[in-house]
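Read the figures in this text as sums done on the coordinates, not as results from a lab. Quantities reported herein were computed from a predicted structural model and do not represent experimental measurements. Cβ atoms are built from the backbone, for glycine too; each structure is taken alone.
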Structure 1
Amino acid sequence: MTETILGLGQNKPIRTIIQLCENQLRKNQGYPRIVHARAGGIHLIGEKPDYDASVSCYKIQADTARIPVAELRQTLVGYGESCSVAEQGGMLTVTVPAPGKPLDDRAIEALEIIAQSLPMPEVWRVHGEKYRVDHISVELLFQAMIRYKASDTHLCPGEPPVFRIDNQMRHSEIIGPLSSEQISALIHELATEVDWKEFQEHKQASFNFHQVGLGYSRISCFIKSGAPHCTIRFLPEIIPSFEELNIPGETMTRLATLHHGLVLVTGMTGSGKSTTVAALVDWINNTRQLHILTIENPVEYVHMNKKSMVSQRNTGTDVLTFGEAVRGALRHDPDVVVIGEMRDPDTIRSAINAAATGHLVISTLHANTAAEVVNRIVSFFDPVERDLVKLQLRDCIRCVICQRLVPRVGGGRVPILEIMFNDIKPLNSAILAGDTDGIRIGMQQSVSHSFIFEDYLFRLYKKGILDLEHAREAATDVSILDQMVMGTYSIPRLDSIKSAHMGGQH
C-alpha cells in the first residue's frame, strides 16, 4: 500500500474530499475502486462499482472519543432511509446511502450535514484499494508497436499505454488506463531474478527482453511518486541494412572495412545511434571473418554468428561492471570491440588503448555535432590529462558520425548525418588543438570525405525527401542551409579560422 499525504484545505464536503483524493491516486497509482482518506480520528471511504464509474457508496468512520457522537446522531434523525449508523469498538460508522438504497439527493444532503457536524481536517493520508490487476499482454504490446511503427512504449499508472510514433506521443485507444499493480506485475514477469532484485533495491533497472517472432526490446523501469513506470524500446529481430535505414551505404561500408582505430556514432537520446551501430556490426558479421566483442548495458540488438563470431556481454550478468568489461576486453582475442557507450574516463581510456593496439573500436556518445565530440570526450578528464587525451584522439580517431532523426515528406522519419573523417592534416591538427571551429571548417573541405549536417540536409531537400521547414529546424546553422538553397554558400578557407584567432589576440 502506497500512502499519499494531501493538503485539501478547510471545510471541504465529503464528496469533494474523496474526489480530490481519487484524482491524485489516478495520477500516481491508477484507477482505484476504493478510496481511503484518514486524518484526526476520521476515516472516509469511497467505493465504486467499477473503475470508470463514480463513487456510489460513502462510509464515514469516526473515533467516538474525538467527535460529538450524540450531536451527530441527532442531526441524522431525519435521514434514516438515506443512511445507516452503527457503533462498535469505539468507532462510529455512517454508511451513505443505506444498504440497498440509491445515492439520491437526500443521501447527498446527509453527506453534507455529516461534514458540517464533524471537525474535518485539512491534511489527509490517502491510499486506494482494488486497482486494476488484469494481465498486460506483452505480445499484444509488441504487435501494436509493429503495427504503429512505434519506437517506444511508455507504461505509467493512470494512463493507457503511450506509443512514440515518428517522435510523437500517441495514447492507445485499445487498452485502458493501467494501474501500478499491473505495471509492477509486468516488470516482474519480464525481468530475471537479478534484474528484479536490482529494481527493488535501486528503484530502477534496465534489461533485454525477447518476444520470439516479433522482436527484442530494452526494458527500462523506474519508480516515480512511489509507483512503477516502464519504457519498452522496440528492437527488430532482423537488423536493418544501411539501405533500409536510409544511411549512405558506401560511407558505412568504408567504415566497416577499417582494421583499427576508433569510430564513434554520436547524437542525442533517441537519434538512432544504437541502430546504426547494429547495422555496422551486422555488415561486418556478414562479410568478414572476425571476432566481434560487444559490451552493453543491457544488450540490445542480438547478433547471431554468421561469417564472424559475435560475443555479446551484458554488464551485471556476464560481467560485474562496464569498466571491468572494457578493461578485460583485449584478453578475449577480439578484432572488433563494440562499447555500448563512452560514459566515463576509464571506459574512454580503455577504448583508446584498444584502438591504438590494432583493434577496431566502435562506440556511442551523446553529442549534438561531430565537431564538438573531441572536446566532449576531453571534458571527462582532469585538466592535467587533457593534452595527452587530445594527442591520443588525434592518432586513433578514424571517424565520427553524428545523426538526427527528421520528419520526412509523406510521413515517418529519416536520419540525417554529419560525418567527420580524420583524413586530412588540417582536421588532424584541429583535433590535437581541440579546435571545434577548425574541425567544422576542415570537414567542409573537398579533399576530405567529411560533410556537415547542412550539406546532407540540402541533398535530401533537393531530392524531395525533406521539406525546407523541417530541414531548417534540423540544421546546426540555419544561415548556411539558407545560403546553400539560394546557391550563395562558399566553403570557408582553411586559414580563415587562423585569421580570426589572430585578430582576437591583438
Structure 2
Amino acid sequence: METAVSEFNDVGDILVLPLFEGVVKAPNNTLAGLSRTQRSLVNEALASDSFTGKAGKHLDVWTAGCQVVLVGMGENPSDKSCRDGGAKTLAALSKDHGTNVTVRFTTGWSTSKMALFVEGMILRDYSFDKYQHKEDGEIQSDWNLTCQASPRHQPKLSAAVSKSTAIATGVHVARELGNEPANVMYPDEYARRAMEWAKGKSNVEVEVWDYDRLKKEGMHGVIAVGKGSERKPCMVYFRLNPNVQKGDQVPCIVGKGITFDTGGISIKPSAGMEDMKFDMHGSATVFGLFVALQASGYQGRVNGITCMAENMPSAGAYRPGDIIDTYSGKTIEVLNTDAEGRNVLSDGLWKASELDPSYIIDLATLTGACVVALGHEASGLWSNDDALSARIHAAGNAEDEIAWPMPLLPAFEKEMTGSKVADVQNLGKGRWGGACTAAGFLKQFVQDRDGAQIPWAHLDIAGTAWGASTNAMVANGATGIHVRTLHRLITE
C-alpha cells in the first residue's frame, strides 16, 4: 500500500468518510472535490435513516466516478474502535471500484485517532494468496491510500502514517513467514531469508549457526528436537545497530521456531495438524520485529535469537525417556517429545543470558493450555520481574495486543525440577497448569547476574499467533502478534 497525506483535494476512486454518531449533514470540507450531484446524493444519505453514524455501520453511496463510503464511528470512539474501524473499512472495500482510496477526516477528529484509523487500514492490507493461480485479468493493483486532513493536522499525521507503514512492514513479514507451508519454510530457508534481508543494510547483522556449529557449541536442546528431520536445525542471530551502545545492556528477544511440529515420537492427532506450520511464529515475530525496528529508523542496539527446528518422527528422532544435554550444562529428561518448544528455548535463553542483556523476552507458541486459559484473545505473560511485566502489559494494551499476566509460582518450578534422573523434566506432573509449568521450565535457563536473575519475560502466543477471529487486523492465518507490542516497548 502506498500512502500519502494531503489537504482536501482529489477524491480518488473511493472516498471514505468516517463520521460520528448523530451526523445529519456533511461536516465542513467533507464533500470538497465532489460534483453538485455527488454532494446531493451524499447529503440525502446523511439526512436519511439509513445512516446514523452508529459504530460499526457502513453505507455505500454510488456516484458516477467515485464510490463514497460512509463509516459510522459512534459518539466517542476508543483507540481500539478507531483502529478496528479502519481495518474493517478496508476489508469491506472492493478493488472493482478502483484502487485509489481517499480517507477524509474532518470535524471532531484528533490527530492521534486519525492515525489509528489509518493504521488499521495499513495493517489489514495483507493477504496470503501467492500459491493461488490467477488469470491475468484477475490480478489487481495494490491500494493507494491518501489521508486528507486540515493543514494543522498534516505534519503529525504524516509522521504517524510513515511510522505505521514501517512497523506494518515488519508485521506483514512475520505473517508471511508464519503462513508459508512447512515444505517451503524450514530452518535453513528461514535463515536464508534472514541473510537476504540483511544484505546491504549497514546497521544489521545476521549470523547463522548451522547443524555442525550447534554440535560444536553443545546446543543439544535444539539438536535433539530437530535431528529427526531431514531439514536440520539451526540458530539465527539478529543484531540491530551492533556498533552502538558498546558495553551497554540492551534487550534480547528470543523466538521459538518449530517450522513444523508433528509432536515427534509423541505424535499429535491428525486433526488440525496442518496448523502446526504456525509453530514457528515466535521466530517469525522476532524477524518481523527487526524488520520493523530497522524500517522505522530505530537507533538503539537490539539482539535477537531464533531457535529453528522441525520436529519429526523418524529412526533418528529423540524419544520419551531420553536425557539430553543443553548449552547451559543442565540436563533435560524428556517425558514427551511434543513438549519440544521449551527444549529449543533452553539453549536460546542461556545464550541470550550470555549477552548480558537489559532484559530477555521470549515468544513461543508453547502450550495448548494457554489457549484453554485465555482463548484467542490474549497471550499469556510470565515474568521474574514485575516492572518488566508491567511494561509489556501496558505496551500490549496500547497496541490492542493483550499480554495477560500469569502466575509464576515456586510450585510450578518445583514440578519441572523434580526429575529423579536429570536436572529438569520437560513435562509437569499432570494436565493442570500446563502453561504455568512450561514457564517454570523456561525460568531454569535464565542466568543470574549480580545475585539475581536477569529480568526475563515469557509470552505464550499459542492462542494469538493464528486463529484469532476477533482480530480485525487479520483476514486469516498468521497474525504477526507482538511485533507492534515489542516495537513500542523497545522504542518508547
*For mean count of other Cβ atoms within 10 Å over residues 240-247 computed as 13.0, the structure of 1, 2 it came from*: 2
_If mean count of other Cβ atoms within 10 Å over residues 224-231 is computed and equals 22.9, the structure in 1, 2_ = 2
*For percent of Cα pairs over 39 Å apart, which of the structures 1, 2 scores highest?*
1
*FRET efficiency 1/(1 + (r/R0)^6) of positions 80 and 192 (r between Cβ atoms, R0 = 35 Å, to 0.05) from the coordinates reads 0.05; which among 1, 2*: 1
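Work out the source of 9 here, i.e. which of 1, 2 gives that when relative contact order in percent (Cα under 8 Å, 6 or more apart) is computed.
Derived from 1, not from the others.
When distance in nm of label points 7 Å out along Cα→Cβ at positions 168 and 384 is compared over structures 1, 2, which one is greatest? Don't skip to the end; give the middle numbers.
Values: 1: 5.5; 2: 4.0.
Comparing 1, 2, the top value of distance in nm of label points 7 Å out along Cα→Cβ at positions 168 and 384 belongs to 1.
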